[in-house]
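All of the numbers you see were taken from the coordinates with simple rules; none came from a lab. No experiment lies behind these values; they were computed from the predicted model shown. Cβ atoms are built from the backbone, for glycine too; each structure is taken alone.
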Structure I
Amino acid sequence: MTEQTVDIGRDISLAYEQIGDPGAEPLVLVAGLGQQMYSWPTAFCEQLAGRGYQVTRFDNRDVGRSTHMRFRPPNPAAILRRRWPEGQYDLTDMARDTVGLLDALGHDDAHLVGASMGGMIAQTVATVFPQRVRTLVSIMSTTGARRVGRPALSTWRRMIARPPRNRQEAVDRAVRMFRHIGSHGFPFDETWVRAQAGLAWDRDPSTGGVARQLAAIFRSGDRTSRLRAVTAPTLVLHGDRDRMVNPTGAVATVRAIGGATLTVVPGMGHDLPKDAWPTLLDLISQHARARSTDATS
């Protein structure tokens, strides 16, 4: 595994890493709000690659070592009032980034797996660029409709807290956040959360990108009607303990995408607990494999 950076056009460069056999079927993991590529744990990616895929994980624009936009991020009040700064992008722009990465890697299409905001981006790729998506897996995500998939009020309070000013504050804040939104039905791995938060700070201590990404979600609005155009075989995964994206978002996603199926993982919240990996890996690989079998039959 070697982290690399590639120019995908439109003055955007993305940092990415690939795991697995270059000749295997391509599977791209799309990260969530403010999350870097390593939010997809290395061991998780290795196990997924071991099931017959070349796995690509990457930093979305505005986080990690990918391009950071230069305009001032909107504050929460501006986002709620839908007052966008000049240059504010949306989920379609981020979907184009993902397709640009596929182009740079030489993939005509790929299996897309997105978590949270990454699920929204993957959904948008499947909507705008249907020929580029072999299968779609949308994890702990939603449609953008106002009355579904919303964070708990207790989660909103944590989201709008003052940004961390140093590494220790960033690590402590991550622990508090994931104790709240994480998988209460599984053991909490504080050591791993602290290590990941420290790595994220070391790679990118800036905080403005999170606000710009959040604005991209709000600017994209309700995507329900557009999701009806998705033709890729779609699997929706969600935990029943999710305080960041209410499980109603998963139900709305399944209703919007024809033929989509929903699996609710008991005890899972808004993270990827290690004890749930066997279930998640089985579901993801079986979904992708079924499409590959259909294509060759």
Structure II
Amino acid sequence: MQQQFEFHIEEESGRIDKYLTEQNSDWSRSQIQDWIKLGLVTVNDKPIKPNYQVSNGDYIVVTEKEQQKIDLTPENLNLNIVYEDDDVAVVYKPKGMVVHPAPGHPTKTLVHGLLYQLKNLSGINGEIRPGIVHRIDMDTSGLLMVAKNDIAHRALVEQLVDKSVTRVYTALVHGVIPHNNGTIEAPIGRNPKERQEMAIVDDGKEATTHFNVLKRYENYTLVECILETGRTHQIRVHMKYIGYPLVGDPKYGPKKTMDTGGQMLHAGVIGFNHPTKNEYMEFESPLPDAFESVLKKLRPMT
């Protein structure tokens, strides 16, 4: 059942999301913002905008959105397990699939498929993220490392921290990049103006992306991005920062763009030292057919 909460403003002031999170520590400001957009927060019996400022006499009603129950029943999603042994696996995540269960995505995630196809998964990241060492966005396709036990998990995380994991992505971006390669070093953190986005901020975490131009088209460039760090939305934020945002990116790209069904980003190469064999292993995944079909529609630069 949904619960309703009532608040009467007497002397308080400020943004409504800040006020409500001060009244209930279980709520986050981004959660309140989502509820406002869904019409679940009213002031004086009327819907409001996310930047509403509370004032003396306001009567606020919050209808708490029911949380979806996460079901961890294994599901046969026919995942492409590129490699597997007793310690690690490398799996291909298709575009449109979420890595682990979360509100709005309680089933049919990569984790549900891994639980069905692999016998063991590490437990370090908790019940809803077994085996997950790192993630890629829902609309990004490509390869992920998976840990099958806790020893392997710790070893792979240590390599991520040491920046010794090879992660190479292919991206199609707006604009024609004139130089053949470059390095972007700019700290990434939460966008203070839009908490669901990341941005270049002075107090953000260190972030480094290297890129090489693979092919130039009229108005577009195909690039190879090599991650030195792995911040949330790193490639998307960095390419926007230098003026060449990803094609089809609904969050960081231009609104008028090609109809690609999502961002043009593919995690094509993953390489790491095996946790117990102590040998370097590297795996490659070709561009998906949908990505290739978009490229065929473009006119190459002559």
When Kirkwood radius over Cα pairs in Å, for residues 107-154 alone is computed for each of I, II, the largest belongs to: I
At a computed -12500 (helix-only ellipticity at 222 nm (-39500 (n - 2.57) for each DSSP H run of 4 or more, over all residues; to 500)), which of I, II: I
With mean projected area of the Cα convex hull in nm², for residues 99-274 alone derived as 11.1, matching label from I, II: II
Mean count of other Cβ atoms within 10 Å over residues 51-58 - structure with the largest value, from I, II: I
Structure (I, II) behind the derived value 4.4 of distance in nm of label points 7 Å out along Cα→Cβ at positions 19 and 235: II
Test item: relative contact order in percent (Cα under 8 Å, 6 or more apart) calculated as 13, pick one of I, II: II
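Matching task: 22, 16, 7 is the computed value of semi-axes √(5λ) of the Cα gyration tensor in Å, for residues 171-218 alone. Pick the structure from I, II. Can you show the working numbers first?
On the way: I: 22, 16, 7; II: 26, 14, 7.
The correct label is I.
Figure out for me which of the structures I, II the number 6, 30, 40, 21, 2, 0 belongs to, where P(r) over Cα pairs in 10 Å bins from 0, in percent was derived from the coordinates. Walk me through the intermediate numbers first.
Numbers: I: 6, 30, 40, 21, 2, 0; II: 6, 23, 28, 24, 14, 5, 0.
The read-out was computed on structure I.
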